[in-house]
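Listed after this line are the structures, all set down as structure tokens.
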Structure I
Amino acid sequence: MGFSISWMAFNGKSKLEVLANLRLADTGESDTYYESMLCGAEIPGGWYLIHMNDCMHPFIDDAALEIYSQGCTLLGCQVEEHVMASASFEWKDGHQVWAVVHESEQGIYDLRVTGEPPTQTSALCAEATRAQDEEGGEEAGVDMIFDAPIDLAEMVCGFRHDKSIDPECKEPPFRYRYSFTKLTPLSA
């Protein structure tokens, strides 16, 4: 068992604008544990989050991101623990600003950075590489590089799929004070 999820966080668009652009409707039902295919929440820092129980959800396709990022900043993250692949990326006004991708199938040290990521990216990548070296490099039984894209996304907007949103909350993962709202696609 492991995560196979993706999420997008929008800054510069309201919840209503995000839902309208994605053709989603708020059911008003709480989804604290991300059980539905789609759920959403307003998170600190002015971000509106859409969480998907699908690492390769169609919302994460480049053509869709180009559309959804019009008039805002869109931060995204993909997590596929079954094959130890992760990615984070930012789009703004229809253009990708940066991406950081790790696919362990390409090698344990695989970490591709494109565009102009946040300044902390170099230090974060160097720390992940150092940690992998300390664990035994290629021979290690653990993938320390995997978290680098996820950590970067968390640094940008404060959200991480396996942590509490509220930094003061001492409860284990998925015990959020903030309740997610179940979302459903609008009828065609």
Structure II
Amino acid sequence: MTLNPDKSNAILFATTQRTQSLPNQVSVNISGITIPLSSQVKILGVVLDPRITLSEHTKAVSKSSFYHIGALKHIRDSLESSMIRTIAAALVTSRLDYSNSVLYGIPSKYISRLQRIQNTLARVVGGSRTPNRTSNLATGTLSQLHWLPIHDRIKFKIATMTHKAIYTCNPPYLAAVVAVFSFFLLLHLV
């Protein structure tokens, strides 16, 4: 197998301190092919930067989500409420939920960026014509729509995946990791 340097990306993940101790590297050589280092890579739909802050990922999700929210806003008046919810879930909520388990523990400023998307979507789906940005209005609308806030959606997804791994042993690679982690956790508790 050979690499196509035009279609290949390489990135160096390191802390700020580690990066300063490394020589100024601009490319890597893999099997005789030189591939320049990128400032970000997209892996399975998640945009990763060298510090793994997920800042660029949340920006990309925000950009595409607000585009679809704007389009939904234009056609909202000609659709029934159930259809609006279905379209909102298909176009925007699915983007917020996709790979959101990797967002656990990121800084709150990135979570709040995603929460603004969900709040705006809730106002559009709920039919609110005022661009009121107060959290009380958004919280009430989210509650009426039975939508969890972003930080709770992330925790729910991790809890669901963990429960599935423990009780169904699927996927096997995750079940094995959870079993080993549980064993060591029990050793520390005893």
Exercise. When you work out FRET efficiency 1/(1 + (r/R0)^6) of positions 12 and 36 (r between Cβ atoms, R0 = 30 Å, to 0.05) for each of the structures I, II, which one comes out largest?
Worked result: II
Exercise. I, II: which one has helix-only ellipticity at 222 nm (-39500 (n - 2.57) for each DSSP H run of 4 or more, over all residues; to 500), as calculated, at -6500?
Worked result: I
Exercise. If P(r) over Cα pairs in 10 Å bins from 0, in percent, for residues 44-91 alone comes out at 24, 38, 23, 13, 2 when worked out from the coordinates, which of I, II was used?
Worked result: II
Exercise. Suppose you compute P(r) over Cα pairs in 10 Å bins from 0, in percent for every structure in I, II: which one lands on 9, 36, 36, 15, 3, 0?
Worked result: I
Problem set entry | For 40 (percent of Cα pairs over 19 Å apart, for residues 52-147 alone, calculated) the corresponding structure among I, II | II
Seminar exercise, completed: If you rank structures I, II by relative contact order in percent (Cα under 8 Å, 6 or more apart), the highest one is I
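Each reported figure results from applying straightforward, stated rules to the coordinates on display, with no laboratory input. Computed from a predicted structure; not experimentally measured. Cβ atoms are built from the backbone, for glycine too; each structure is taken alone.
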